[in-house]
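These are the structures in question, set out in turn.
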Structure I
Amino acid sequence: MHVFVTGATGFVGFAVAQELISVGHRVVGLARSDEGAKALATIGVQVHHGGLEDLESLRSGAAMTDGVIHCAFNHDFSKFSANCELDRQAIEALGSALAGSERPLIVTGGIGLIAPGRSATEEDRPPAEGSRGYPRVSEQTADVLAGRGVRTAVVRLPQVHDPVKQGFVSYLVEAARAKRVAAYVGDGGNRWAAVHRLDAARLYRLALEKAASGKDIGVARYHAVGEEGISAKEIAEAIGRGLKIPVVSLAPEQAVEHFGFVGQFASLDMPAASALTQERLGWQPTGPGLDADLDEMFAAG
């Protein structure tokens, strides 16, 4: 297949592009900067210049290919709501180029607020738009596009990690470095799901290939989950061990002050299962766990 990947220069998207190329797919990658374009060219990706705000560039990239994987998202949390709206517009633009063509669109969603307090499954629907105070609506937008004849699927991501980055956990590490304590909220029993970056990339590829086969009805939902739930206390202990600093508990009202934006999520219980994804796609996560990647990062200095 000839695949358009948005966010191809990013943490997850670059791994997705590499995974696609490794099995013989051709990749067109969205790049905003010359530096990003050069990085893509080195792995054999055809560069398509543009950004999320350039909707015509998104439409033209989707129109020239056999399918789209949308990994791009602006993670500037100082304007999170605006970036969520930009994401919606980008998905709609991509979908407009694919409607009625049977060419698939794979959209990125999140695990976090699907089923707070219990282990979310692929059968759980996303919250209604505007509910739970969370403005990102990538998955809900995919549902709308499916009603317009776009063949869509959603890959829900937990904390994606390798020895360099670890999703929201990276912000916990930054706070620990700055404040010289590794913290969790309350008893630290709340859990976060996680997956290794390369396992996530392989899942995107399998989801694309399954969608292209036309065997799914409606919006297929997949969980890129390697570890169902790691407790906040375990994560803090790994950070404390790596930085050789104390591990402390915070009161809930201290979370935002200590962690910044991520403090809104620091006490949420967000586990998720991937049994149905593994069954439906034959996907088996094999990468190192979150603790192992944290230990490797700290060992490297």
Structure II
Amino acid sequence: MTDKQFQWGNNKRYNDFPSSFKRRFSERIQKISIDAGFTCPNRDGSKGVGGCTYCNNSSFNPAYCSPKRSISEQIALGIDFFNAKYKAQRYLAYFQAYSNTYAPLVQLRDKYEEALSHEKVIGLVIGTRPDCISDSLLNYLEELAKDYYISIEYGVESLNNNALNAINRGHTYQEAEKTIRKTANRGIHIGAHLVNGLPFDTPQMMLEHAVELSNLPIDTLKLHQLQILNHTSMAKEYQVEPEKFHLFEMEEYLDFVVDVIERINPRVSLERFINQAPKGWLIAPKWGIKNFEFVAKLDKKLIERDSWQGKLFVEKN
């Protein structure tokens, strides 16, 4: 066992996001998901229609999330929901559904500041696409970040433009890299998201994607396995051509995640490894495992392989 394995001040063999969050804040912080009624450029016709082929926002939106309610109402309902489980905490307003920077700045400012006006909300987490960011918006968020915790989560999904085209994404990896670099050094927490198993992506390519992304100025990386969900375009594709998709078996994915952890930048914190679709939504793969159970298996696998984050990391200039 080496000192390097414990450089993050936790009992994990990787830089886990919850521990880094606890080091930053003295009290429990909870995200409250908000559906602010945004859309996406590959939905409204500006870059395409139908959205990403795998996407079904209804599969992850909490029950209290609805654009029919105001942002203040959604926050109040979210606080009531979490107060039943946890006490004495503060909150981050998580603009989660669709692309939450896809509107004129004046509209975005109104929505963000309505969320920040709640006395228990200490910051924003904004999920979006890398092609829906302007310099004026980044300048505004940079100012907010002086007083609040501000995080932008970019859906990168893949570094392979063939895969991005196959899922009707509507932007390239080059756009994602440019936007991430443009967001850096502004006091804004930068998160990035990858989906593992898209058409045209091999496991070796997926591994290289995570490593390459960890060399960019991101703070947090989210991973999840591709899931085929009901009521999506991808579900229809999967029914006709299942061989197009690399759907991981659970043990295979465990080994894949360890391979990723070994090779990525130890500076980057890992927030998530798998996605869990609600009962009735999932077509494949059906692992029958919850997130905390996967994490326990991952911790065990890292010990078995005597591995840790960055063990094989090679920094690029």
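Just so it is clear, none of the values below were taken in a lab; they were calculated from the coordinates. As the structure is a prediction and not an experimental result, all values here were calculated from the model. Cβ atoms are built from the backbone, for glycine too; each structure is taken alone.
Using the calculated result 24, 19, 11 for semi-axes √(5λ) of the Cα gyration tensor in Å, for residues 30-149 alone, pick out the matching structure from I, II. Walk me through the numbers before you get to the answer.
Numbers: I: 26, 18, 14; II: 24, 19, 11.
Computing semi-axes √(5λ) of the Cα gyration tensor in Å, for residues 30-149 alone on every structure in I, II gives 24, 19, 11 only for II.
Between structures I, II, the greatest calculated value of mean count of other Cβ atoms within 10 Å over residues 94-101 is seen in II.
If you rank structures I, II by mean count of other Cβ atoms within 10 Å over residues 134-141, which sits at the top with the largest value? Show your work: numbers first, answer last.
Working: I: 20.5; II: 15.0.
Largest value of mean count of other Cβ atoms within 10 Å over residues 134-141: I.
Using the calculated result 4.4 for distance in nm of label points 7 Å out along Cα→Cβ at positions 22 and 174, pick out the matching structure from I, II.
Computing distance in nm of label points 7 Å out along Cα→Cβ at positions 22 and 174 on every structure in I, II gives 4.4 only for II.
Given structures I, II, which gives the highest value for distance in nm of label points 7 Å out along Cα→Cβ at positions 78 and 262? When distance in nm of label points 7 Å out along Cα→Cβ at positions 78 and 262 is computed for each of I, II, structure II gives the biggest number.
Going by distance in nm of label points 7 Å out along Cα→Cβ at positions 54 and 182, which of structures I, II comes out largest? Greatest value across I, II: structure I.
With Rg/Rh (Cα atoms, Kirkwood Rh) computed per structure, which member of I, II shows the largest figure? Intermediate values should be presented prior to the final figure.
On the way: I: 0.96; II: 0.94.
Result for Rg/Rh (Cα atoms, Kirkwood Rh) over I, II: largest is I.
Identify the structure, out of I, II, from whose coordinates FRET efficiency 1/(1 + (r/R0)^6) of positions 118 and 246 (r between Cβ atoms, R0 = 30 Å, to 0.05) was calculated to give 0.40. The structure behind it is I.
Computing distance in nm of label points 7 Å out along Cα→Cβ at positions 38 and 62 gives 3.2 for which of I, II? Source structure for this number: I.
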